[in-house]
Structure 1
Amino acid sequence: MGGKGKKGVAAIEKQQARQQQEAAAREKEKKRQKKDEKGGQKQIYVTNDAYQELVKAIKPGSYYTLYELASKFNIPLGLARRAVNDMRSQGKLVQVSRSRNSQLFLAT
């Protein structure tokens, strides 16, 4: 009757390599979690210079998206979102359209 038999050398090597990769991934995850616990999230504020540059670049009657502004000024998307919210409260931008992933603004 017998059994299935032993695993081949190649199969054993593959299994060991997979276990090492999984262990390395677990260690990376632990380090990342420790780093997140230590530092937390830093708050980034819109500096006056960056804000003034953004205001100068926006031309009345033009349409803009958050991604377009962020990539144009090489700033994070969250920072662009805060600047746009400030300009919306001041009446410099008006939201024209909103979809699930993007917003379209008209400069006034």
Structure 2
Amino acid sequence: MFSRYTNRVRFFQLTGGRYQEQALELAQPRIWIPELRLGLGLWQGEFEGVMRSWLRWYDGRGNWIPTDAERAMQAETQLQQVVLNLLQQGMTVEQVAELTGLSVDQVQAVWRTL
């Protein structure tokens, strides 16, 4: 259970037919769910323009799972790096556009950021 008003996370586990509250680390509350191989934890950051504490999924290594917006940003950054690498290796703007599926204008816009 997460309260957005107090930023408090509480975790209850079914034990012997009754739900019992489980102790969580106060500074960094996280709950691992072995059946899902995922965890939920309290993350501080900006989401959809709002800066606050959020309940967020994490993986088995303790890394936050990226949101769709973060994935899109990572993909865009990687594509820009590929474009820059290809241009720096001597390919023409037209060749890079054809290879990446971008327009010539898009490739030129990335090139101008250098």
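A few notes on this one:
- When Rg and Dmax of the Cα atoms in Å is computed for each of 1, 2, the one that comes out at 21.9, 68 is 2.
- Read-out relative contact order in percent (Cα under 8 Å, 6 or more apart), computed value 12, structure in 1, 2: 2
- Among 1, 2, which structure scores highest (criterion: mean count of other Cβ atoms within 10 Å over residues 67-74): 1
- Value -19500, calculated as helix-only ellipticity at 222 nm (-39500 (n - 2.57) for each DSSP H run of 4 or more, over all residues; to 500), assigned to which of 1, 2: 1
- Parent structure of the calculated result 1.53, given that Rg/Rh (Cα atoms, Kirkwood Rh), for residues 3-58 alone is the read-out and 1, 2 the choices: 1
Rule-based calculations on the coordinates, nothing more; no lab input. Bear in mind that the values here come from a model prediction, so they are computed numbers and not experimental data. Cβ atoms are built from the backbone, for glycine too; each structure is taken alone.
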